[in-house]
1. On mean count of other Cβ atoms within 10 Å over residues 129-136, which of the structures labelled P, Q is highest?
2. A value of 23 was derived for relative contact order in percent (Cα under 8 Å, 6 or more apart); which structure in P, Q was it taken from?
3. Tell me which structure, out of P, Q, gives 1.6 once distance in nm of label points 7 Å out along Cα→Cβ at positions 217 and 233 is calculated.
4. So if we calculate distance in nm of label points 7 Å out along Cα→Cβ at positions 137 and 169 for every structure here (P, Q), which label has the highest result?
5. Figure out for me which of the structures P, Q the number 3, 12, 19, 20, 16, 12, 8, 5, 2, 2, 1, 0 belongs to, where P(r) over Cα pairs in 5 Å bins from 0, in percent, for residues 73-152 alone was derived from the coordinates.
6. If distance in nm of label points 7 Å out along Cα→Cβ at positions 161 and 193 is calculated from each of P, Q, which structure is the one that comes out at 3.4?
7. Can you say which of P, Q returns 3.0 when distance in nm of label points 7 Å out along Cα→Cβ at positions 185 and 201 is computed?
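What follows is calculated from the coordinates using simple rules that are stated; it is not laboratory data. Since we're looking at a predicted model, the values are computed, not measured. Cβ atoms are built from the backbone, for glycine too; each structure is taken alone.
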Structure P
Amino acid sequence: MQRRALFAALALPALALAQTAPLKLLGTGAVAASVRDIATAFSARTGRAVELQTANAGVVARRLREGEAADLVLNSAAQITALGNAGLVHGDTARELGRMLIGVAVREGAARPDISTEAALRAAILAAPMIAHSDPATGATAGTHAARLIERLGLAEAMRARVLVFPGGGAAVGAVAEGRAALAISQISEIIAVPGAALVGPLPESAQLVTPYWGAIATRAVDPEGARALLSALIGPEGQARFRAAGFAVG
């Protein structure tokens, strides 16, 4: 009995620390704007601070594999599944946040090209002096798809010197808003979130990539119960409404 009491007493400071330290979220740029709003409301309601760090899907996964700690991980379904198989997130806690499409952005006020078919999209890309997307070499979801699409459309050689590559989709869209690129190919939620950029529309269906985004509790979570509460907020009615407003398909 005394030993159990001693263990309980020793555990109390660690538990108190876990409940007062900020909940750490590690997520992708596609979910960033929505999660910030939901986390702000969660903090106001519960008094728990939330620290959100973002990177592209491949970098988020790599940081976890390299030993970085987080309470909650938000990434593509494919990455969450792989992280679960690697024992880095609890796969049984995974919940879908929403499904995202890839779109095309131009600078606000610029002419919006026709991208309704693959042929029209090909012509729009070929006519652009410079385009931008996230870096496929780091495992960025939209950037990987954009690079493969450009190759499939037979434009790899023509566009070789006319593609600006960025660590994340938000920065790629920012290049369009700043006038450094005529088009950006990125997740629609990243396009909507950048002032000065305008969404032309989603890629045509034959060229589209639908990416489900999931949240899961990390196995190295300092506060798994806090992470569970925040995940519940993300998938609850208010959270889902915010994801829907950012361009996600939910439900």
Structure Q
Amino acid sequence: MILVKMRPEQLQDAVKRNIPVIMPAGVIEYHGPHLPIGTDFLIANAVCDGVEKSCECVLAPPLPYGPTMSWAAGPDEGEVDFAPEPFFLYVKEILKHLMDMGFRRIYVCQHHQGLEGLQSLCLRKAAAELIRDVGISWGNGWGKGDHGKLPNPNIFGWIKVAGPDSFSHYEPGMERMPVGHGGRGETQLIMGSLPETVRMEALDTVRDKMPLWLLDAEEGKADDGKKWIDFCINGWVNELSH
């Protein structure tokens, strides 16, 4: 289900049945001359799109902008460094209104600088403040009573910020999904989800001044990228289906 395409009665039915909401988040920044500037967002979006097609959930509009600190390049090469404070306030408003709609299982699939990066910290701060506000509104000592009678017994899991593979199962000794900024990991993830946006020959334009993080980009394989996207989707489907 796509949130913006739902009618009020469909929204109310989803809330009544405690259907989870998932929202992709990434940034727009330079990932080398061979990849789209929305690489981070596009990876998260590919996972969320696959999840929505594979299990019952509500797909909310995405968050394509976020803080980048202009680490990789400047605006002339597509870098959009969204300042943390307005991003945090914007995210907090979005999450608050999803809560006000009645959703009790809200997920953000975030891909940029991992779960300790600046974008993730802003998302988690927004979630933390909203959950604290709810707890305080229930009065002192609300934890002493029957949690099953609370408006949302799952208060501490109300909003979860997770990465594309956070819910995936890794067998012992199994390789972790490669990610590296613009390198093999992200190159093959885009190859496997949006191959028409990749132009590998463009790497020749930076051959004499190649950033270290691009050195293994040509090792990326579309089949591997597709495998990892499916791996992430399966993990999220398992999480949302419980």
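1. P
2. Attributed to the structure labelled Q.
3. P
4. By distance in nm of label points 7 Å out along Cα→Cβ at positions 137 and 169, the leading structure of P, Q is Q.
5. It traces back to Q.
6. Derived from P, not from the others.
7. Label of the originating structure: Q.
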